[in-house]
Every structure is written in structure tokens, then in C-alpha cells.
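Listed next: structures, encoded as C-alpha cells.
Each reported figure results from applying straightforward, stated rules to the coordinates on display, with no laboratory input. Keep in mind that this is a model prediction, so the values were computed, not measured. Cβ atoms are built from the backbone, for glycine too; each structure is taken alone.
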Structure P
Amino acid sequence: MDTHLRTQIFEVSTLYGAATLAAALDAGQFGPREGIRRILLVSNNAEVPETALRLESMTGYGRIAARFDEVIDWNDAIRPNHPGSWGPRTDEVPLWQRAFRTAWGLGSGPVELIVESIQVNPGRALAAIFAESPVQVYADGLMSYGPTRDELPQQIACRIQRLLHLDLVPGLRPLLLSEFGVEPELVPDDAFRKVLAEIAGSAAEDSQVMRAVEAAPTALLLGQYMAALGIITAEEEEDLHVRMLRGAAAAGHQSVIFKPHPTAPARYSLALNGAAAEAGVKLTVLDGPLLAETFYERCRPQLVVGCFSTAMLTASVYYGIPVARVGTEMVLERLAPYENSNRIPLVIVDHLVPDLELGAAPAVPGDAPDTLDPLVRAVGYCMQPNLHRGLRAEAVSLLDRRGDDSAAAVYFPRARLTELDLPGGAAPGPAARLRRTLVRGKRG
């Protein structure tokens, strides 16, 4: 092996992310294939990786992996450390780079990093270890439209070349990494759709998919397992799925698919079985290692229902399937802390997608309305005011226009507005005013 060869390392933890990378590769967004060694670095970031579904077991993974010269398991490389928490100590960085260059046969050649999240490990750890390498970030979901989770060290931020993302909300520009002037770049729609079709082709003989097709479903329900993130309780999430099913039944759907999150407990499916029997609905539960998009391709449902899953927007943008939401307001009210990265996906879905329980007709949202970008930027400022000071005036303007709009409270809780001294917040006392003056002085 040529030890001076240029190497591109693609870090990935989900099949949806791997599909995004495959589409970008097919579209030529990582340059010509000749003279480049491409490594797919697979990370399992589950709380207990040993018991979680492995990416390699997902249907369609083999076709994605074939685009790379080699697949390396990051969990094995850093064992017994956990990929979500481990990062190198500063004084050990040169040793780790030397170790990985030797173990992975990188020699002394240049390395480029393509990571799915630079704010957290393993992306941040890789950027620290390969300290001289240029970094590209790709986003495989709605979180790309929200602000960067944490302030990045300048030695990492200055090396980020671009943000690759899917056009899930046409016309909406991502906030992620914008504080560093990182330019977003779209992964072409047709390239991503072709990869999804390729993955679905791998499932042509899958027994679960065949069973789903035979059930002739007209609606698909998406589970997310938010209880695992501590957002709502398992009982509340179980009830959320039941509400989705009842909403679909009320809309006239008599054959429904439920696609639970891969790590969701079996009890979710059991509760739905009872609700389906009560509503007179035929329920098919698909809990295999399959992307929800596989069913869009094979079953072509007339409706996709979820809370704030990225797969809802995939259904509408890439397949033209009408979507509807259930429970976004409840989850927005529960989400903590305010800067939780799930907030922007929730705001987007809540703003764009009809509420099934209010009797609104499911729809294909289409391009972002003029109201969405100001809302996302204002919420983004409230989430990360230190990173986006330049957005304060826009946030003030939007909040002034909304006045006493009760709907605004879902997006802008009074306590947060008070904390940031924004319109709609409580009037601060003398001590609070002095404290804010001091804080602003430090920020300035």
C-alpha cells in the first residue's frame, strides 16, 4: 500500500447518514475516485453498544459499504472506551495519531475527515487526533437547521470546509456552523433518492417487507423512542403511538404499518395491537433492521404520521407522501434544557406539518414559507445566544410582532425570554438587571 496516498475517512453511525454519504459520493462531491483511499469508519454510539442494533446488520448496508475501500470499527479501535464519551487527552494526541496511522495503514499521507457531528465525539475526537487535517461535516437530518450545540475550539473550527446536508426543507438555510462562516452545500435530491431505491432493492426479498406489501397499508406510523432520551416517559410515548393510530383510523385508514425505533421496547407494539383491534384497523408491526424509507419505496403509503422524525420530511420531499404530526406541542413543552438540539426539528415540524388530532388534512409541506426562517433564527438565538449574538435584533423584532400570541409560548417560554431580557419576558428586578449588565459586558 502506498503510504503517501491521500486518505478520506468517513465517520458514520446510522444507515441514513451512510446513505447521505453515498449520495454525495455518487454526485462527485468528494472529488475523483482515482488516487484516493476511502475508509468507512463505523461507530455505534448507543448507550450500551454491545446490545444495540449494529449498522452492519441493517438491510442495504452492504451496498453502501461497497463504495469504500475498507470498513473500520471505531468501537473496536478505542475499546474499552465508549465512542460517545471518549476523547484524547491533549498530551496524548500525537501518540493516538501515530497509533491509528499504523493500525489503519495510513503511513505519512494526508488525511481528510468527513464526520457527522463535529460538536461531539467521535467526530470531535477524530478532529483532535488528526489535528492538521481538513474537516467536512455532513448532516443527515433536521438538526442541521439548528445552531451548533457547543462552542468549538478555534483550532477545529478553522479547519471546517463545508456542511453537506439534505434539502429536507427547501429554501431553509442551516444555522449549524454558520457562526464560523461555514457554507452549507446540498446533496442532490436525485442522488439521494437513487441511494434510497438501492437500499429498498436490497429488501426486495425481505419477509417483513413482503408481509407489509401484502397488508396493503395506506398509512405508516413512525416511532422514535424519545423515552430513551429522557424527553417523555415510556408510558407517554406508548400513548403517543396509540394517538397516531387513532388519528390515522379517524382519517379513514384501515391498514396501518408501525415502524418502531430499533431500540424501542416490545411493549409499544403490544399496546398498539389493542388499540388497533378497538379501532378496527389492521396493524402490521415492522421491527426489523430496515429504514422507514424502504417502506416508502415498496409500499407507497398515502400517509406518514410521526412526532418530529426526519423520516417525515423524507417522505414528503423525496416521495411526495402527505404527512401529519402528533404530540409536537407536548414534546416542545417537555424538552429540556432549552438548548436541546431536538428543539429546531420540533419547531420545523410543528410549524410546517398539519396536526392529525385537530382534523387537519395531511399535506406535503413543499418549500419553506416566509414565516419559517425568522422563527428558526429567533429560536436558534434563544438556544445559543453566545454563538449567535448577531441574531438578537431579529429575535426582538419577531417577538415584538407576535406580542401576546399564545402560540409563541410553545416556542419561546416566558422563563427563557426573561433570562435573555427579550420581549415577552417578565420585568427583571434590580439585582437581575445588574447581573445582566455585567454578563453583557463580558460578552461584548
Structure Q
Amino acid sequence: MINPQQENARMLASLIGVNEDEAAERLDRTVLITSASDEKSQSWASEICALLERTINVTFVPSNDAVVELVVGDVEARATVLHLYGSIDRQKAVIDAEPVSVSNSSPHGLFAAIAACQVAAATLSKAIDSQGIPATALPLTIRLTDLGITESALETSLNLEDAVLIGAGAVGHGFVRALRHVHAKGLMPIVDPKKVGGGNLNRCLYLQEADVGVDKAVALTRNAQADLQSVTLQPFVGDFHEYVALNGMQHTVMVTVDSRRVRRSIQAEVPGRVFDASTTDIRSVVVHSHELPTDRACLSCIYKHVDLENVRERAIADGLGIDIAMVKENLITPAAATLIALRYPEHPTSAFVGMAYDSLFKQLCAEQALSTPEGRQVLAPFAFVSNLAGALIVLEMLRSKAGLAATNYWQVDPWGRPIDRLRTLRYRIADCEFCSRPHVRDFVDQIWGASPPKPI
């Protein structure tokens, strides 16, 4: 079974063009974190550590193994290695190669969580120091205004009573962790049909080794609930189609799945309001939102079918010895598992049932049971990328509630400063498989035009 170290090594190997053993060696680096004693610095250092330690080694005790020291707050460095200095206040966060000075004011928790992702990126970049890894230009200053939100909007309350989180993977974990920092309340179902795999631990911050094999929705609900005093999490083991069949059409969904096809299938269930985020390996995060009825882009417009999907699905089908139609079903059925077991008899048939095809394909690539360049298309990002994506969904929900969301699409560089002016407004595409159909538009107008989604 693939483990977190293999997951990270495969990602790095594909980026810098080395084999996985060499990539693993480069990730076996240690970062020393030195934090000032004030509560603000201690809290932020803990947030940064949580993101980094799923990818490289982190210590708070001086060590000869450390290659980079991250100094958080107003405190002296303790080691004679490369230094990075990070500080944060209510309006800005700064990371630089020289000591930085900010005010004594404390940041909002969500702002600190988002900024921690960029600090983790800069630290990882310096620790690995390899061509192919995006370089963070220093000094890097992230201002609250870069996020397109005001201090008052950060205090807006979110009612999740009519909202559903779809996906209990890494971006879903980032979303739930970000909820810790805002005024959220209500009963929030978490919908996911998959089980936790060994590779998930490299980026899902609520998971531990004991969770491997547990339903993802159950594990996230169980492990995260203590962090949310006013939100009750409720697991649903199944896909969104099954959830809608039992509970009816949904007013608001937060979409954190990792498949273009699954996003289009979610759109086909006609949710009234969508907040969505996705990652492109480690290079970018995309945030999208819309509310029906609308002439703006829906999920199927943003994630329209591309030829690369066919290439990957064909590679998976050929590698597993099954028909491509089975791959399009997303999860492995007992019939498909029987066929796969004929090719891989060292694995019991029962081990395949219920797995996502992408997950099994990725696992077998890691075990070198099969080798194909399309394996790179299912590589998972580092922890700070996924968690940034999840936090930005919460940000967009607050912006929407505060009346600040005039656009519906934002692409963010996890290794640099978020740029608010890069937000754009995307409209419906002419050949969208969902919203270009007149009968679909009539149905949407009938359902959501007469009874718009309830405020969040």
C-alpha cells in the first residue's frame, strides 16, 4: 500500500525529473521552527508546522539535521543555517530572509491559516532547493486586502444548516479546519463514498495511521468534531447522487472532490448554490462559485470534458485489465474487482471493491506493479496546497454572505501572494453539457427561480 512518504516523493519526482528514491532523499530534510513566546506567534507557528510536517521533517529543538530555520515572531534565531523570518498582524503577513517587523495586533484566524500556507510553501522551497520547485520571491507580503475581504466580513456568521460538504479528502479537510476560525453553526453532512488510503495521510491533516481503511466521511467527522463547537458534522458514506436520492435537492454544496467527471455529475444534481475549489498538482488553486439560476459558468462549464480525461481513463483501463466503461463508474464494483484480481492475484478481490479507480491506479504505480506516464495525472499535491484550497472556500462563503463577491472564478498561486485583481467573471459556455440545454435551464428557473437558495 502506498504511504505518505511515497505520495510526496512521487509528486516531487515528477516535478524535478528525478527518480523516486532521489526525491525521497530530498524530502528527508529537517526544518527547525523557532517561535517567539507570545500567543500570536506560537499559534501561527503551530499552524505552519501542521502543514510542513506532512511533507518534511519539522523540529522545535535545535538539531544538526536542520537545513532551514523558520523564525516566527520577534525572537533570535538559534541555528547557523539558512534563515527565514515570518511575522503576522491583523493586516499583513511577511516572510523574508531578513528579520521583519509588524505591529502587535493579532490576525484573524482565517487570515493566519491562509498565510500559513504561503509560509509553508516558501519554507519547503528553501529546504528542498531543487529546480522544478516553484521559488517564492522574498520578501513575500500577504495583505488582508489581497484576499478581497474586510475585517468586518471575516466576522460574518455562516449558517450551514442547508449546506453539504461533498468530499472528505484533503481539500475537505482544509475546509473543515478553516471553519475553526469563523462563526459557523448548523448541521453539516459530509458526503464521500471512499475509504482512507495510506497515501491520504500526506495531506489530510485530521487523519492518522489508525484511520486507514475507515470510511473517509466517518474519519473526518470523528476526528474534526472536537474543533467545531457550533457545527455538527454528520457522515454520509456514498456519493452525492445517492445523497440527493435520499434527501432531495440541496440548497448549498461545498465541492472538494478531485475529479472533473465527478464535479460534472454533482452539477447534474442541480444544487442551488456551489462553492468549489480544486488544485492543479502543486502549481495552482482554483476557486469557483455560482448560484442558480444564472448565466454565469456552472461546474460543468469550469470543468468541461477534456481529452486528457480519455487518455487517463484508457491508461487506467489497460493497466487494470478492464473495460474503459467500468473506469467511468468511478468506484470499483465487485464485478470489476474480480477482473482486476485476475491481473493482480497477489491482492485479494475484496481489497479492490469500493476503491476509486484513480486511487488503485496510483497505488499500483507506487508499488511499480504498473508504469505509465498518465500516473502523473493522479498525483496528489502537498498538504499546504490542499489546505489553502479548502480555506479559500470558507473565504468565498464569507465574501458572498457580506455581499463582496462580484466575480465567480479565482486562480491563486500557492507559492506567492494571492492577487485579488485576478478574480474574473466567467459566463456559461455554449457547449456546456449541463447549462447549455434549454430544458435544463427551464428546470433550473422553475426550481430555483421560484425558490432561491436560502442564505448561508
semi-axes √(5λ) of the Cα gyration tensor in Å derived as 34, 29, 19 - corresponding label from P, Q: Q
Comparison of P, Q - label where Rg/Rh (Cα atoms, Kirkwood Rh), for residues 105-152 alone is highest: Q
Ranking P, Q by distance in nm of label points 7 Å out along Cα→Cβ at positions 49 and 417, the structure that comes out highest: P
If relative contact order in percent (Cα under 8 Å, 6 or more apart) is computed and equals 18, the structure in P, Q: Q
